[in-house]
1. For the read-out mean count of other Cβ atoms within 10 Å over residues 46-53, a value of 15.5 was computed from one structure; give its label from I, II, III.
2. With helix-only ellipticity at 222 nm (-39500 (n - 2.57) for each DSSP H run of 4 or more, over all residues; to 500) derived from the coordinates and found to be -7000, which of I, II, III does the value describe?
3. Given a value of 76, 64, 29 for Cα extents along the principal axes in Å, calculated from one of I, II, III, which structure does it belong to?
4. Consider the structures I, II, III: one of them gives 3.3 for distance in nm of label points 7 Å out along Cα→Cβ at positions 302 and 326 as calculated from the coordinates. Say which.
5. Which one of I, II, III has log10 I(q)/I(0) by the Debye sum over Cα atoms at q = 0.08, 0.11, 0.12 Å⁻¹, for residues 126-309 alone, as calculated from the coordinates, equal to -0.46, -0.81, -0.92?
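A short reminder: the numbers here are calculations on the coordinates, not readings from a lab. Note that the structure is predicted; figures quoted are calculated from it, not measured. Cβ atoms are built from the backbone, for glycine too; each structure is taken alone.
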Structure I
Amino acid sequence: MTPPSDLAYVPFISVENMMRLVHSIGIETVLRELAEAIEHDFTRWPMFDKTPRLGSHSDVGVIELMPTSDGDLYGFKYVNGHPSNTKQGLQTVTAFGLLAQVSSGYPVLLTEMTVLTALRTAATSAMAARHLAPKGAKTMAVIGNGAQSEFQSLAFKAVLGIEQVRLYDIDPAATAKCARNLAGSGLKVTSCSSSQEAMEGAQIVTTCTADKQYATILTDNMIGDGIHINAIGGDCPGKTELHKDILLRSDIFVEYPPQTRIEGEIQQLPEDYPVTELWQVITGQAEGRTSASQITLFDGVGFAIEDFSALKYVHQRALNTGHVQQLDMIADPDDPRDLFGMLSRAGEPG
């Protein structure tokens, strides 16, 4: 049988190689560089195809596809969200993604995105906070200490210079896990026994809980003037974290309104409630934080352009390293019109 040609191979990054790549660069460097890559693509926002993610919802979770293109490259991510998976020893979120040339449709990268999604989610949060959080903020409360909490903490340290994180989770074991993982990071870590305690002295609060339900992680009396709220746990219909009154006191910033109105905190509000698109703040077409007393809310649900940025970043960063495998994925017959002939010859002896 004739060996596959070079055109048959697609670069592939496994979970193991993704972790090796991140460590070879440095986790905080990756978070900073991802934040820059995502911000750059937000400045090109009008160039991208934009559509709410395509979700298949069930009683136990959701499976989604998140596609976009800038006209040159096309990318998509497959991702699930199953909050009860941890009870079975499974991840709440798993993902993989693909990047392809628009000109030919040929893939140029296939990669794991479970680790990469955690990194890009945290990088997006920190990038948004750079435009919205109080200047000089040094303390962040992290409420919900599951799989995303360490990434958020390190991203805010790397991008904004946060020095202290105050942790709370309804499961003390999750808080202990997060505190243990952040030991030696350079952050001062305080484990708290309530969300109210975690909020003490915080200028930024990140909520990243996993339960698929309408929840009240933050109540109105917990939010004082000048705080930036990074609400990233709400990411599907029927799942929120903030009391509605907080939204009514905040200036709200979102990625893509048609998606966020379905999945984000603002699903609690009328469809015409005013929000500001983050890309407009980044390009100077809209204002972000305008005063020290302003409450800003980033209602982050995750959008395909952020995954596109992450795929492109990894493609550029990994290809000339030893962290890539080549997968025989594309059929490449000698005659493009003779796919059957290639199949037939593969069954011939010798």
Structure II
Amino acid sequence: MTAQSPDMKISLQTPIRAPSAVPVDDAVLPFEVAALDLRGRLTRLGPALDDVLTKHDYPPAVGKLLGEAIVLTTLLGSSLKFDGRFILQTQTDGPVSFLIVDFQAPDRLRAYARFDATRLREGLDSGALLGKGHLAMTIDQGPDMSRYQGLVALEGGSLEDAAHEYFLRSEQIPTRVRLAVGEEWRGGEGSGPRHRWRAGGMLLQFLPKAPERARQADLHPGDAPEGSVTHTIEEDDAWVEGQSLISTVQDIELIDPDLSGERLLYRLFHERGVRVFAPLPLRAQCSCSREAVAAMLASFAPGDRADMVKDGKVVVTCEFCSSVYEFTPDEAGVE
């Protein structure tokens, strides 16, 4: 048997091709940089995000914040290996007091934000819009399985900050997240420029085979005496390089409709080699239905159902998708 050259061996084991120049919206693109022990996911959202946000006509600042929450949810929820749900929810004292994003594996998402329009001001960043409170991330594996929930305190920081804190405290996996949301205006025929929402995000994790390489410094105890020596660990060179690379990603690159996800990943990691896996499609689809709303009404006490009758009918509006369901008193079970 003739010996194979190193180049021939690589070509037989790992097919190599040029990155696709065709942008793919509403999808999560998993990838791996084996030379640095990095794994990650890249989300690009277009029509699906626009569908969710335009159903409520949110003010731009609120739409941008909810868009960031949607991107973060897709980056995390797309890792589920079963047909469950990943729910991201915030409850805070800021102008945007409540956010919820519901991701139904493998591809459905819906979202909603509650805000006080009188407290919105120009120039408020995501941290100021959220204020103080908590972020909850829940994995629902189904009716016969227990739920898993992680909580992170929100102290005026961004959703990126909250994600980093979650992985540091709960998962203990070195992780970096980038989120970007923007408004796209394109010329239209007759009706003026058309507005569309776009978003993108990237999650990068350091997952070496040797666990000691991923060790992180202990969390600050908070009540240590003054002058105490804190525990420090020197970060692995591979993770230092990975963080340096993801920090160069610009918002415009994450949301650019003309830049494909594969080309963006090649820009970042071509020197080390990046392996891209099949994209995971995403779609905006609410799980509400007339039957589900009827079942919800049936769970209310008779007096509560009677109080819901207005002008001879019961009207229920879905907070997620704004669908309106009307019932006669008989259909709503009002005696």
Structure III
Amino acid sequence: MAADHNGAVRAPGFQLHRPGGDPPRGRGPAEPDADAELLADDAMVDLSLDLAGVDVETTLARLDAELIGLAPVKLRVREIAALLLIDRARAKFGLEAARPTLHMSFTGPPGTGKTTVALRMAGLLHTLGYIRKPKVHTVTRDDLVGQFIGHTAPKTREALARAAGGVLFVDEAYYLFRPENERDYGQEVIEILLQEMETQRSSLVVIFAGYPDRMQRFFSANPGLSSRVAHHLRFEDYSQAELLAIAEVMVAHEHFRFDEDARLAFGEYVARRMGEPRFANARSVRNGVERCRLRQAKRLVDARRPLSRADLTTLSAADVYGSSVFADDTEQQDGPKDRATA
């Protein structure tokens, strides 16, 4: 059995990971290959030789780059990844371990990165061999609940079939449960999901998402469902500074930049938007950036002069202050007030 220059044993199979390749069958990577030679009790395993671990670090670094803040969420994702890596190492010694329950709940306000984390989580689980495909199939109540008797089960099973081998992301999951309507078919969806979450643990991960208070009531009313969800990740509202940082990442990604006055103006814009109804964190920031680009484009066209690269890539304070959130200050409006997308 090969050893590195430090004497650590290179566990069989640790060099065979291929992203996108077929994962182990059965319980997943925690189950040793029947043909693989088990390590001796006094052997050492170097986790750095597990190529899946390298891909995991790449995915985690991408998550850090894509999402500002969310430290508790990122910590839990790293903990889950670490657990699965350790299970792979334990399997090399033949240490039996039940396949961990990986169904999850993401709770938080809109625009806080729940879908992005679900996508990265799917990538992690695929890399480590716990699901066959790094994909997320997103559904809502309308995709699962039928309008008449006998319609709900086929719709739900179709959604499950589309998610098979990957992640089923149930957004606004609490709408499945409507206790005030005894003829509602949402409970049938929950019963099917309960069954599939248990029997298809080796090929399906379900993530429920929604607002925190409603999700708490949803799980309280469905204790069987709650007991099958092992990981509850709470996504908090972003701070003003985090939202401004998110805006700058979005702007840079599109090859734009705020000049100094525009940056200060957009910070003021964010502060005002945070206090308005239907504010959706990063989603609202993205809408705000798009509106700035619209106003910049009109400003440049109206200038009727040759344009430099700097002209085309710079957002000015005027592009920000044209928003309707400043209408009370300027007594001017950039079209009708639309507090959801201003």
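1. I
2. II
3. Corresponding structure: III.
4. Derived from the structure labelled I.
5. Source structure: II.
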